[in-house]
Structure I
Amino acid sequence: MKHLLSIILIALASTVIAADYPKAKTETVCTLAPTKGFPRHSEGDFVKLKDGRIMFVYSRYNGDSNYDDAPANLVAIYSSDNGKTWSEPETIVTRPKGSLNVMSVSTLRLKDGRLALIYLDKHSRQNCRPCIRYSTDEAKTWSEPTYCIIDQIGYYVVNNSRILQLEDGTLLIPVALHNLPNEKFNRNAKMFCYISKDAGKTWVRSGEAANPNPQNIAFQEPGLIALSDGRILMYIRADAGCQFVSYSSDGGATWTEAVKSPFVSPLAPMTLQHIPGSNNILAVWTEDKAERNPLVVAVVNEKLEFITKQILDKSDPDPARWYCYSAILPLDNNRFMISYCAGLRMNWGLDTTKIVIVDMAE
């Protein structure tokens, strides 16, 4: 009875939030739902190919388990009509021998025209590191993987759709280091970046962000966005009721102490993406201090002041769903393709991924 009452109260709280904002104008163009043998489809990213197609890469879990450490490969689907229809999935990266899975992919068009694919290769709770591959033939084939982190093995978390490329081609991977070998998992991770000046051949570790942390807030899953004044903003999932932010004025080498942002949220990730032709930013996150529901989309300026805010998706209590791990692809100045996990709450929201087109013109 207590459990049922809790669900009702959570639903009522979410309803209050949802009632405050209009519903965004959206069209669902793809739903990747669990099927027999494939219990989870999650954490993907988009890239536009030179022939006009859109490629979406994500982790497809194999077998019976949808747990984070369960077997998974990277698969791709393609759309040749700007997202209206999608191809059947095809495997592009198979987990290597001895690996638990490959997951949390980021796709990137490099300044030299190549495609880059960066993802986590998870071997154990002591060894999870990002790898990079390249394609010179528009994703038909990929190079052999190389580790981006070779100076120190550990359990590094890098979310999907997280790699930042600066105007000069510098690449930054925001990482959360939870433990080194023979250490216990620490939910309060160390925040920093790995930086490459040569398109991913070599990487250098930055100074630690979100440090000091006197209140011992659990900082996790950082993301990055470049600002028009030359600074880089790091946004950080936290367990203190909102997203935190840290700034770098030297290309990611050093970072300020993390402070609270205006983005109310549970311990769940956010995604920020510049709007083409503007310094404004599109934000996608779950606006509730406890639940990953509802999913909100907003336009903010670079001071993180809200311009508009709308409900992207929300769940009724039965069946309860959670929303997280989004990726954003601008289609033009007003329309955006957004992917996000929208699975059952009992499965952490990770069993299903939705792709929607959002029209923000109004």
Structure II
Amino acid sequence: MTSIYLLIAIIVLAFLFDYINGFHDAANSIATIVSTKVLTPMQAVLWAAFFNFLAYAIFELKIADTIAKVVDTHAINLQVILAGILAAICWNLLTWYLGIPSSSSHTLVGGFAGAAIAHAGWHVVKASVILKIAAFIFLAPLLGMMISYILSVILLHLVKRGRPHILDGWFRRLQLLSSALFSLGHGGNDAQKVMGIIAATLLVYFNGTDPSQVPSWAHIEMVGGKIPSIPPWVVLGCYTAIGLGTVSGGWRIVRTMGTKITKLSSFEGVTAETAGALLLFGTDAFGIPVSTTHTITGAIMGTGLTRRITAVRWGITINLLYAWILTIPISMVLAAFIYWCLTLAGI
């Protein structure tokens, strides 16, 4: 396959992954608001998709910069990126089918790194970036749980004299705000990961080309080793793809997130979504790609703990943890296998 067609194929597959990410992770934004019956499933996905796209106007490209630098782009080729994206798509579709809320972020990072290692060896991977991302497999749900628990305790103290039926009405309205904030964080965090992959693809394709000869549609600005600017069509395309994916829903995972971890009230929906949004906005400010899945799962657990420890179905959360831990290594192995298949096929 000639390099230009390979470039086009990778960009198309990247947008496809972003779309799949949207419906795979739709549950993160809408599970609580659907389970508490504040919105119908269709109303909820339209609400989330709108705010996924609106993130375009709010967030800087710090996470895209981090993802683009997971591996040394001077030491890989387009086949590496193709294998990584194919592996990420396969794992995302499998976990969606099984109803497992795994991390699209870690799937993409694992696939990218695994294919690069198969091509050039371990030295091509920037360990510090991978370790920072991997650490948040544990930190994101833990921080989400802590923030949610603290918010829940504070709010419970503030409203302890209120009438339950009046408070429930207020919290149902507040869920619209909290779910919108979380959807903003989801769009800003997850869409940027695909921007980073496309940016890396363009850097690889035009590697060695005189900067003055690189067409404007493919120009990636580098300032101080960072990528503050990505072509507008990439940014808009990624936000559009994740928004369309969210509209498509993700009902298998909505069921797991909204009903299996713990039973949610509108109060708990507000605290879980607000805690998740705070964590996503904070990590985005530092350019740390975290899993929205891990974040909201921990937040749901935290608000459940305010009732009692047994309110959280720990067996379900342990099974989810196994899937989270396995996502990066499985994606790496799968990407390496796909890369070797592409090499044997002469692609």
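Could you figure out which one of I, II the value 17.8 for mean projected area of the Cα convex hull in nm² was computed from?
On the way: I: 17.8; II: 16.6.
So the calculation was done on I.
The value -2000 for helix-only ellipticity at 222 nm (-39500 (n - 2.57) for each DSSP H run of 4 or more, over all residues; to 500) was derived from one model only; which of I, II is it? Please report the intermediate quantities before stating the final value.
Details: I: -2000; II: -25000.
Comparing all candidates, it corresponds to I.
Can you say which of I, II returns 15 when relative contact order in percent (Cα under 8 Å, 6 or more apart) is computed?
Values: I: 15; II: 39.
Structure of origin is I.
Upon calculation of distance in nm of label points 7 Å out along Cα→Cβ at positions 121 and 201 from the atomic coordinates, which of the structures I, II produces 2.0?
Working: I: 2.0; II: 2.9.
It traces back to I.
For which of the structures I, II does the calculation of mean count of other Cβ atoms within 10 Å over residues 241-248 return 23.8?
On the way: I: 20.1; II: 23.8.
Comparing all candidates, it corresponds to II.
Values quoted throughout were computed directly from the atomic coordinates according to the rules given, and no laboratory measurement underlies them. Just so you know, these numbers come straight off a predicted model, no measurement behind them. Cβ atoms are built from the backbone, for glycine too; each structure is taken alone.
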